[in-house]
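Chemist: There are structures below to look over.
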Structure I
């Protein structure tokens, strides 16, 4: 398995690194930007869900049940997935874990972070994935900018930050670029844009915003369905 990243549109990313395949927020059905169906993706080892809005939880239940993948999610959401037929033994820690906690699955340390976003019930989250070789990916989930991102930048050597930048429901371009600065990310890729008319349709302004706020951070704009190699 090559070290690579595939963007399936919106916040749906497949991260393949050190022989481990993780998919985050597997929104395929109903996703106008998805170029594959759930059954057409490489079999994941781990499915991570940031929150229960349908454009993020998406096809998680189907994928986990059909592939035997482990599910990373927070307490409360894990119980909702169990109610939908996901076996407890496939949910990391049996029922999920909590913001600030780190669990290890398939050799990957998964740290759950806060995210600032409104949803009824269980709090939305983000994830920091530290792979066995040390390569570290931060998927912010749906969020506005918050100062604790600077703490993440101090505590974790973030190689890649996947940040929402479409505005309306999340950060906009300016905030996401500043978040890349706080995180001290080596590379940033924007997400949660172009999917629906109400959010930003292009990221034309993002590279310049990143260059201004975080000049040492590489900015990559991906197309839905695109796969890139990871360093």
Structure II
């Protein structure tokens, strides 16, 4: 039975506005000017501490590891309280999830976002019911681009790598998928400093309306289960 593994930030949902608000809340506490949403989109990925480090770097600030730990907790507290104020699902993702569920395709979320925050956001966005399991950035000792989170998701789904496809938006997604022996489709509208066409994915889509036919081209036998009337 085939499986689909989805990244969260920049793939399932545009989370940048709420992450940017959390970033600017922290920067304000430290007496620094806010950053814009465009700059924020290029900083997302790797988890809260990495994102925050990039924010301080953008302000030209050297911050000690201890102070960064404190700032990260401040960031996470604010974000947890305001996780879905402006976050929106990307167009046509709901129809894809519904079609996959109807076709009995197993689905999971594999993200570098903390598991608790990810579960909360999936619930707030009303899409938690589509996913059998969630592997977050703190679920295992390692995170993407290490292949372990993808391997763990496949273990839970009881699906071999050759029957799965990872859908993501970043180098971490592509590298993790390749190392796990899983095909990867990247979206062009996510968060990456590398041009999406240069990420090395097996396919690139500009809209989730393109995902099902793309899957059927990549793995026609597996994804013929989709009803595309």
Structure III
């Protein structure tokens, strides 16, 4: 397989995803966290392979990056990464949307650069600077010159609101969210199936879902992601 592609069409836009593990250097089992991150990124690369342009990979210490198609289910992918480590380490994510101006190597995303990555790094800086009382986890930044910059404002407001919701989840609620989002994304499954996976009763699952507002969370994330796919998917500058 040829893993190389020369980006000759300067109208092609991609998502660049950059992220890091928050305060992982203070973790008692940092090596274990790094292994979990590597495992998670590997699973995402396989599960979402049709949308991966350059593999998600660790680029330095506890940081990682990758390139994805404009039609990728980008929010589900971000939640898959975040919730795989939730409860052990918080993940901060920067999403950039724009061009890649260098040759793309499917197996070496760290070699790529361009406006998409510049915006992703800027987005990650915003997450760090505007942490909303330590709840902010993800930000989207679209390259200048795009016709859909309004999406950036709308999506980021939704993401901030959803982060505030997640910040209130505790114990069983986080366990339920992790099981659901890591294994089922934003898809719809029965509470009976979820209860079986968690070893809980259907009533316990129903009570937990209602208390955490989880169905509203899923609907909002699902609808926001569909908006991104419809507006930015295949868009040109």
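Chemist: Out of I, II, III, choose the structure whose coordinates give helix-only ellipticity at 222 nm (-39500 (n - 2.57) for each DSSP H run of 4 or more, over all residues; to 500) equal to -12500 when calculated.
Modeler: The correct label is II.
Chemist: Here's another thing I want to ask about it. For Cα Rg over 2.2 N^0.38 Å, for residues 72-207 alone, which structure out of I, II, III has the highest calculated value?
Modeler: When Cα Rg over 2.2 N^0.38 Å, for residues 72-207 alone is calculated for I, II, III, structure III comes out on top.
Chemist: To test your reading of the models, identify which of I, II, III gives 0.60 for FRET efficiency 1/(1 + (r/R0)^6) of positions 48 and 168 (r between Cβ atoms, R0 = 25 Å, to 0.05) when calculated.
Modeler: I
Chemist: For the read-out FRET efficiency 1/(1 + (r/R0)^6) of positions 104 and 136 (r between Cβ atoms, R0 = 25 Å, to 0.05), a value of 0.95 was computed from one structure; give its label from I, II, III.
Modeler: I
Read-outs: derived from the displayed coordinates by stated rules, not from any lab. What you see is a predicted model, and the numbers here were worked out from it, not measured in a lab. Cβ atoms are built from the backbone, for glycine too; each structure is taken alone.
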